[in-house]
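Once you scroll down, you'll see the structures, which are given as structure tokens.
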Structure P
Amino acid sequence: MTDQATQTQPAVVTRNLTKTFGKVVANDNVSFDVQKGEILALLGENGSGKTTLMNMLSGIYFPDSGEIEINGMPVSICSPKNAFDLGIGMVHQHFKLIELFTATENIVLGLPGKTMLDRKAYSKEIRDISERYGFGLNPEKKIYNMSVSEKQTVEIVKVLYRGAEVLILDEPTAVLTPQETERLFETLRKMKDDGKAIVIITHKLHEVMAVSDRVHVLRKGKSIGAVKTSETNQQQLTEMMVGRPISLKIDRPVTETKTDKLEVNGLNCLTTDGVKALQNVSFTLRAGEILGVAGIAGSGQKELCEALNGLYPVTSGSVLYHYDDGSTTELVGKTPKEIGDLGVSFVPEDRLGMGLVANMDMTDNVMLRHYYKGKSPFVDRKSARKMAQGLVDQLSIVTPGVDKPVRRLSGGNVQKVLLGREIIATPRVLIVAYPVRGLDINSSFTIYDLLNEQKLSGAAVLFVGEDLDVLLELADRIMVLCGGQVSGIVDAAKTTKEEIGLLMTDVPTEVQREATSQEVSAP
């Protein structure tokens, strides 16, 4: 083989890969390739087979049929160790790190070697890799002291240290600020220039356009095809994913009156370890608006949502609920049921842990929200079943039936069930945490439409999100949390992604924060 032929040989080629789980065909004769020195984006709706395909390349699944070639040679990938030996490394969305270990210890963990760990030698090698790609990683730093982006860096350096020439990244920007995302993209471009083959699984089309060279689209387990990024656009990619035209514009309808519904003053919460989870958080949530909440993961979003719903202990502060007649009542000290009876609904981040019971069907999960309102000692499953069937029809929920366990539904359909159940309670305040995390573009826009409907009906919506582009288009105001504190509240129509990114990483002085908040304090 000539040198030129070797240079143009794809790093990875799959031919007719098929993988089934029972009667479900996750991948149906999928053929694709990724070149050396290329960033390939893998797109598709939820359940289209993206992760299954990458799991076969990384050795987690074994294909039922089909072929895989690495650097022109047919291979059989039976385990993650096989994949590493072939130069394939996958960085998962949920990091697999030991918090009490240093970066060096996590990176070399499991590698063959001497009984005694030569930390100095390993640290030098890791620093060399970090400097080569501009990571700036401290090998001796403990994982529990790291930010989310630093932890992701450790995962990437781990696969590079083990000799990966093909890198697979699953939703790599899901919890990064815009500045951290851009730094990651710069690093990926350096890896590409170094001849690495990179595959990114993502739902964020603007990032696909910004960093990829080509895009491969899957739909319902089948390969739709690959296009050069420079020769396509977001609209075309969406149509390839969904199979029909979809508007990519997120509406932000204007409401006439915005009266206060929740008034939060000086809210403070502690973790079980005595660490401040929320520190002097104050804001007002108004009827007929969507207040977006932005912040790096772990900045207090979870604790805020749960504290407002009586699920997290409040050490000090006040949460006043405003009735339509102008009177108020204190929510701190009330039970979750008492708060729910006032018209406050909560869609938590943990869909199948806190939101729904996985082994129960749709009917029973709907009934959990309303069973105590019955007028007889017997549970009324008939009306609950009717509600569940109404949700299926209204939200186009794909399910074998309302009597099947919700754990059998895809992530997007589970989220529709959870949000729909809370909406049929006609809430006056709706609190939603990461409602579109991991959802495809079609399911996401369904959720946005539902939130706007609640806003137009006069509900006050608190929307905790991670995609700043979505927050800027959907929300009326954006409150930024940093380290459990409010670092600013800005008008979504007048701010920029960069300004929010800076607020996500730094708490301004009290004077700056007051000035920022006063800009949007008037109804």
Structure Q
Amino acid sequence: MALATDDPWQTIASAALLGTERQPFQLANISGNLGNCLSQLSARPKESALLSAAGIVSLHQRVGWLPEVRSVIEAEPCSFDDLPQCSPRAARCLQQILEGQFPQLLSEWLEKAAIARQRVPEMLLPSLLDKGRQQRELRAAILPVLGQRGRWLAAQNPDWNYAVALTTEADWETGTPSARLLYLQDLRSHHPDHARELLQSTWKQETASDRAKFLEAFRIGLSMADEPFLENGLGDRSKEVRRVAVDLLASLPTSRLQHVTEHTCRYLSLEREGPSLHVQLPDHLDETLIQLGFELKPLSSINKVGEKGWWLLQMLGATPLSTWTEQWQMSPQQIIKLAQSHEWQNVLLDGFALAAKRQGNHEWLEEVIRVWFAGQTSINRDVVLVDLGTEALVDALSGDRRNALLIDLFQIFHRRINDSLTIWLLRSSSQLWSVDLARLVLDELEEHLNHTKDFSNSDWELRSALKEFARFIPVSLTSEVIQLRERLANDSHWINSMNDLITLLEFRNEMAQALGKDGG
């Protein structure tokens, strides 16, 4: 019995699957040269006929295709570039980075090129645009160094559409999310009110993820004029949008969210005798606070403070810190010390830290961090908000204060260079170390290296961190790092690690010179 189908290949595949013993193989009548060729197989044994038919039909399919004809779309030529191209020396550095030799330095190269107002050479644009496609965090840094040709090239490939910058408001609704976010951030920097009105016009059409990202842009140029729009965000169906709205409102000194102060004062007070802090956990979360965006349940699965503690923590995080210093006539140091010895210290310290981060109050923030530095033996802190992680809080400090705090790690808290917390904070830096901090790290490193004969677990951690340290040491100290290596014993286990550190540092030095005024 023949298999009824118009596709000879499908017939062959079905026959092979069933087997010629169970069902005779026979092709339906096929016209043309293919049919004539297949008809000659009828006298052969069924197995031979099946295999021969498979070969003939397969070959016929391969030779029977015509090349695809596409219409040529004429692209508008690229206009003359508006930025000078970087020097060949700087281009070689970038090429090495893009080829994988020093990938961790790409952000630094882009930053220095943008400061020097130089663009990427044409031959490296495709590789750089691909990096931006793969790593979203690089996109904002890539755009300033593309030049006209880079933006023109990005427009020719849908994979690079993140780099097609919006130049007019007419493109706002049709642009890619990445391009729209960059446009909104730029607009907030010089016309914050107009940026808010633009986002309001499309707010209901945006996805929850985009609404949260766009709202984050309001940290640029944040003012009381944004309050009504942010208050609307408190009722958003997205938990992340509500979180961002609460965070922004709490950063405004006189927003309606600050009315939470009267609620907070019911549950936290000062007992002058002692003195000591009196904490009374709320029995329920007031409806007015829920309307303001407060969450009934902790946002993290780590519920170290309990439900009632979580309510109080949110209230503290939304209360102006001046409330406590003015009411109690005490300094932040005195208040933090009282909180440190309280049974609800986690709630109090996290609440004060959240308020300090939101309000940009570095004095309070430093005091909380110092408490954690003094008592912490590991880098793990269970937090109910990502914003309360030690790294996030340290990064919220200004550069000078952050460097001073890290110096205190060694001088006041007597942390060693191979201590896990020290390594973790040093390697997670978001900016260059000051010369004073870098020299202190080098001094501590030399002392440790000269007194270490065998690697312990912490030494292996330090060894892997040395390359990352090279990203934060000012390149002006390159010669001092080389001298440190030369003072090591010839049989030191640290020689190779120090060589790797110096190699990276020397490359950074080369890169800085190449992108400087005389970098050609």
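Observations, loosely collected:
- When distance in nm of label points 7 Å out along Cα→Cβ at positions 100 and 292 is computed for each of P, Q, the one that comes out at 5.4 is Q.
- Computed 15 for relative contact order in percent (Cα under 8 Å, 6 or more apart) - originating structure among P, Q: P
- Comparison of P, Q - label where Cα Rg over 2.2 N^0.38 Å, for residues 172-347 alone is highest: P
- Of the structures P, Q, the one that -16500 was derived from, the read-out being helix-only ellipticity at 222 nm (-39500 (n - 2.57) for each DSSP H run of 4 or more, over all residues; to 500): Q
- When Cα Rg over 2.2 N^0.38 Å, for residues 284-467 alone is computed for each of P, Q, the one that comes out at 1.02 is P.
- Structure from which 2.8 was derived, distance in nm of label points 7 Å out along Cα→Cβ at positions 340 and 412, options P, Q: P
- Label whose coordinates, when Rg/Rh (Cα atoms, Kirkwood Rh), for residues 156-259 alone is calculated, return 1.07 (choices P, Q): P
- Origin of the derived value 175 (volume of the Cα convex hull per residue in Å³; candidates P, Q): P
- Per distance in nm of label points 7 Å out along Cα→Cβ at positions 12 and 68, the highest-valued of structures P, Q: Q
Read-outs: derived from the displayed coordinates by stated rules, not from any lab. Every value quoted in this text rests on a predicted model; they were computed, and no experiment measured them. Cβ atoms are built from the backbone, for glycine too; each structure is taken alone.
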